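What follows is a set of structures for review.
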Structure 1
């Protein structure tokens, strides 16, 4: 049992036990016969999984909860839905738990709503405590909005809150669309150094103290803006390096040189850096776990005020996009009213919002980052070498594995965390 728990927590594939030196090492120093991987899979994994579920049930107890749901596509093209649960408590921010991870036949509001119901039956096997489910977090996809509407029939106190980090990323996308030349510099310069060690060597010789240009990924929130800030800071240096390359040797070099020489490009980068640096900074802050609701919504208000007061057409476009995202958020006004109450201000809660424990919302999240982190775990577990794992075993593995990963105070925001 302990061996299985340790291997699941460390994400060590069981086929590693087939390695004779490793098996001999374990048997020598534990003085115990090591079971084969089939025994671990059939006998011990279900016990590890049930132990994880017992821990989740014990921690949630009789508290009200929030849930976070999303779906992704795995390496084999299957639709994977994950459900995160966390308790609402006035004492401290709760540890989020991955409760369920299942394959869906298709992605629509019916299948996702059914998945949520079936998953909550795991938390409350005797009878689902419908009144205790207070908040559902998701992205703003239309089928997720329909899912929440469907679930409200069964969960009378449920409010639906769409991820603010997603909304800020949409604002960043709108900004990117306003600057095709800046986007051209970022994309073409990235291609210049991709799989080109000689060019990378020249770059490092000319700029020994400057890192390589960042490679933004659109599914990672705020990375395009961070790349734009980098080019603004090192514009002249990188332009000089790119100018050293033969424009006839690659189309990316020629295009990058043209973009670097386009009129007004440095002014555009300066404008972006001056007025939009607050967006990725805020995304990073609200991704963190344990922030009080007053603080997290205060950060959103600061971004809104900053964009509202910034001069220029693009700042107005960005502000309008953010305002539209907040306006379309089904329960933004509800959490905003709760935040005002916590700050000692006058506020009126919506007539359809029912709770006798409003102080439990003190540490309510405003993002769906936890479910995005669970997808990163899923990708690390369900690798190309483990496609023979059954759907049930994958679910048991990731639920048991995530218990150790989520039970950390510091969040590992490395590049494996693909927030989409």
Structure 2
């Protein structure tokens, strides 16, 4: 396993730890696009990540490999626009028509109820839904620690960027991986590079687009409730922007808050097609710094502890790319009959927490030759597959337009 920088330094180690499926927002559209059964299958795949991650975290903790701070929570989506609240409520009712067994796990509240019960100030209403929260960096480093301790053949190489890949005439090891520290011959190559995927796979340029996301951590005041063990939050703003928030389940109650995409865009700071996670989105950061004092009771007095960014990978059709990379999409032409393949798991559209773990499981099952029916039992291969036909259907300009829709006119004219 090669890490270009330090271990878990990418989006996994930089996100807010919010494992929340929000399929109800777009379920009607998804159902019209895919059909009822396929839409339900995709929703169930996303929802499976809460149980899968819970089981993983428990197993790691019991075996002494660390604590990912996993907890199941009620996630509170505060909505600050009446039309959006009406649409979300309608979409939730439509969603629950096909998921009757989930009715008791969702709750719609008006603005007064949202403030009285959850301390949300100025919301038009709120929706409570099932979710989970955790510390992704600690969870993944615990997984890696377990692998290193149990498998002598597993090697974890940090600060080892892959500069290029080339084909070899050796049919048993058809790939040569070139790094600053030397070369590696491999039977299989799995691209888990998300927003950076097109560096080694140029055919994915504009098919997986890097998008910078702004994150913050705040130390709340002593008066701010410590509810990180039972709640997480999302905040929906006018013009379609939203933020997400979790709270550490300890006495300090550190608040992790990310988002501000639309606020940054409207101020001329658009994060589309950016790969630099060493810089900040200043307008987005200013917005995030205003959220706690403006919209949460006892939110005054929160102190910014840290601000950082991470790079996500977005696809024009909204689904990740997971599976075998066809020969025609790779610049490397391996010898006929070669034993290996190139694979990919990337493009999670900012929702990696409800896609990544089971996608990784599916890739592992594919590489090791598990039967297709075994994989299809839990994984929606037909929608996530990396194929030339799917890439040709993708509308890259529509994705770009979505990120620039609220940008200043002068900025749009230069795109």
Problem set entry | Answer label among 1, 2 for the case where mean count of other Cβ atoms within 10 Å over residues 14-21, calculated from the coordinates, equals 12.4 | 1
Exercise. For FRET efficiency 1/(1 + (r/R0)^6) of positions 238 and 390 (r between Cβ atoms, R0 = 35 Å, to 0.05), which of 1, 2 scores largest?
Worked result: 2
Problem set entry | With Rg/Rh (Cα atoms, Kirkwood Rh), for residues 78-261 alone derived as 1.10, matching label from 1, 2 | 2
For this session: For structures 1, 2, calculate mean projected area of the Cα convex hull in nm² and state which one comes out highest.
Result: 1
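Hey, FRET efficiency 1/(1 + (r/R0)^6) of positions 214 and 350 (r between Cβ atoms, R0 = 30 Å, to 0.05) derived from one of 1, 2 reads 0.10; which structure?
On the way: 1: 0.10; 2: 1.00.
The structure behind it is 1.
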For this session: Using FRET efficiency 1/(1 + (r/R0)^6) of positions 246 and 286 (r between Cβ atoms, R0 = 25 Å, to 0.05) as the calculated read-out, with 0.75 as its value, let me know the right label among 1, 2.
Result: 2
For this session: Taking -16500 as the value of helix-only ellipticity at 222 nm (-39500 (n - 2.57) for each DSSP H run of 4 or more, over all residues; to 500) derived from one of the structures shown (1, 2), identify that structure.
Result: 1
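Each reported figure results from applying straightforward, stated rules to the coordinates on display, with no laboratory input. As the structure is a prediction and not an experimental result, all values here were calculated from the model. Cβ atoms are built from the backbone, for glycine too; each structure is taken alone.
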